[in-house]
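Readers should treat all values here as calculations from the given coordinates under stated rules, not as data from a laboratory. Model, not experiment: these values are computed from the prediction. Cβ atoms are built from the backbone, for glycine too; each structure is taken alone.
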Structure P
Amino acid sequence: MASSQKIPKQLRQTIEKELDRGEIVKWVEQPIAYFFSGASITAVLFGIPWTSFAVFWMWGALGFQLPNFQQGTQPEYLFALFGVPFVIIGFLMLSTPVWQWQTMRSTVYVITNKRAIMIQGSRTMVIRSFTPEQVKDVYRREKPDGSGDVILGMRRWKDSDGDTRSEEIGFVSLRNVRKVENMLRELAQIDSHNIP
């Protein structure tokens, strides 16, 4: 398997199980695992005042003093508990970089002679395959250092309010994004009906 020595054993085994007979890996790589990206920095910057205010609100609800349970449960103690979900949400926002890094470390991208494959997850895995027809309209976002993203498609859905949401699907945080885009364009030229 090309360039697979740096891929964790569990992901290598998943790739091997996913391959069809006669399918050959031409390229395999994990994304660059960043702690901080635009999305995670935004979450942290929003999470700092959110969490601070939630903690301050709970402290104020307790009368700016630690609870004294020797006097029994006071109504303000129960009132202060309403702030707990907001503190939890704040800590989740503050931990976004860790979750993002973990997601990147459990993701691998593969290009074979038949398709492109995206594998994400460690316990429960999400595996997406893209046939030659599905990679005909790829495009890339390239940074000055040559890294970037190759976008394969867009997923659209309606949220609970009925608003349309969208998410780009592709190979993100690649080291040599132009090389991967060219490989995907070569894959797109293959007639999948004639693939053995």
Structure Q
Amino acid sequence: MAAERADAARNREAILRATEELLALHGPERISLDAVAARAGVGKGTVFRRFGSRTGLFQSLLAERAARIRAAIDGGPPPLGPGAPPRDRLLAFLDELAGLAAKNIALIAAHEQACAADKHQDPTYRRWHDHLAGLVGQLRPEADAEFVAHLLLGSFDGELVRRMTGSGGVDRLRAAVRDLATTVAPESAR
């Protein structure tokens, strides 16, 4: 794969930064490719060619925010990375998602709105789901791990995250999601 040109990388960063700023100022409803392009100092065509649509823009921004978690899951140190028991990895992953969701509530809400029809096919969602389903399957081989993974990811609905963190912060969200996880996927008997 060819390396990204320096000007293309600068434009990409400017577009993603502008999207974040607009999300913080106005929420997802008032974000258009025109507004993002103007704030980033690039042409609308640049935004469109790079991301294709608002959906593509929000998907890319979420994927960038989730890249550190993905790298840690794939090769980082335990408990998030390989080598830890499944229950420890599950809880560490959910803790990381809670932190990501709490810091990016507007992005999570925008992503949900933009991807509503295909939410479960979004590449970041698929990676998260597959990881959770694998861990749940190890903890509870008799369970429907795919369903349990969807259930756990449903805990990171944008409005739910906003409500939970609004009265208790990220610690409340983490504790509630951990409680749900240990209820639906307790450590298997050995």
Structure R
Amino acid sequence: MKSLAAAGLLLASMAARADAVDTLREFVRDVKSGKSAFSQVVTSPDGKKKKTSSGEFEFQRPNRFRFAYLKPFDQAIVADGQKVWIYDKDLNQASSRKMSAAIGATPAALLAGGDLDKDFDLKPQPDRNGLSWAQALPRSKDGQFQSIQIGFKGKQLAAIEIVDSFGQRSDLTFTDLQTNVAVDPAHFRFVPPAGADVLEQ
């Protein structure tokens, strides 16, 4: 009986973890827009240095999103469907890259577009911190990221954990996520302010 009970628990655990991948696929398929507050903690590869920031996130499929960092510095990452812009208000400096070169197998592709199974190898992960997790490993070996993990609370996106190619870790936590809501299209357009240094790649 004990072995049957153990097998039942194992199967239940595997089913729960498989659901995280299904939930991610459903999120990408069914959620066309959204907005949320977010906080981000970036940890150095040796774990000794941490930087915390926060702001607001919005997206509209396909391939339109905006990360507006409000603290500690005013910065924005804006994708308009053609280009991805990064703007630093304090430096009055903007840079842009073509969408095709900038998105690829990135966290933004998971949230705002992209082809999940083309760009990522998806695997369920054990539940932790009250969330169910799916891992997305970029299929491209020359990308900027080693791994991406996406945490859901029920069907709600709650967190993303990213390890980049240098071993730096970024933990994003989303709060008050609203899905399939109207998002102002103007938020996905970026015009460099007068006098800004602009670098186009």
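When distance in nm of label points 7 Å out along Cα→Cβ at positions 43 and 155 is worked out for each of P, Q, R, structure Q gives the greatest result. Using the calculated result -11500 for helix-only ellipticity at 222 nm (-39500 (n - 2.57) for each DSSP H run of 4 or more, over all residues; to 500), pick out the matching structure from P, Q, R. The value was obtained from structure P. Using distance in nm of label points 7 Å out along Cα→Cβ at positions 59 and 91 as the calculated read-out, with 3.5 as its value, let me know the right label among P, Q, R. Label of the originating structure: Q.
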